[in-house]
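The following blocks contain the structures, represented as structure tokens.
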Structure P
Amino acid sequence: MNGKIHSFESLGAVDGPGIRFVIFMQGCALKCEYCQNRDTWNLHGGIEYSADEVLEKILKYKNYIMPHRRCYH
């Protein structure tokens, strides 16, 4: 499966608690009045990525976005 992606944010901390990997998709037709990402509206922009390519990018940051579980005995 492929999709057009505008950009990635590797260590996003906005819009909620914790750190996350954010994927901004390209080609939004909603055109919301107060949109903060109007450059994602262009249906012909962005770069096409496969699901495997996106997963490969995400896994590079796994240690930063996954909670660390420590066992105390």
Structure Q
Amino acid sequence: MKSLRRPHNELKNAMREHLGSLNGGEASIAEIKESVKPIIGTAPDSSYRSALQDKRYFERVKPGVFRLRE
């Protein structure tokens, strides 16, 4: 059975777009998940945590809360 993988960086790009729309604002992981769900569907929590560890794009403000790195 073939694994159904999403296109490379699809989740990360959707999260970057959402956080970018906040004009420097921050969002919790739950808020990010809800905002990208209509675009990408569902994804495991571990996928969000993994993508948010990319310090080139995301900055952790406090536990579970992120913003787009300037």
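See the values below:
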| quantity | calculated |
| --- | --- |
| Distance in nm of label points 7 Å out along Cα→Cβ at positions 33 and 49 - structure with the largest value, from P, Q | P |
| Parent structure of the calculated result -13000, given that helix-only ellipticity at 222 nm (-39500 (n - 2.57) for each DSSP H run of 4 or more, over all residues; to 500) is the read-out and P, Q the choices | Q |
| Which of P, Q leads on Cα Rg over 2.2 N^0.38 Å, largest value | P |
| Identity of the structure behind 2.6 (criterion: distance in nm of label points 7 Å out along Cα→Cβ at positions 9 and 25, calculated), options P, Q | Q |
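Quick note: the coordinates plus some simple rules give every number you see, no bench work behind them. Because the structure is a prediction, the values reported are computed rather than measured. Cβ atoms are built from the backbone, for glycine too; each structure is taken alone.
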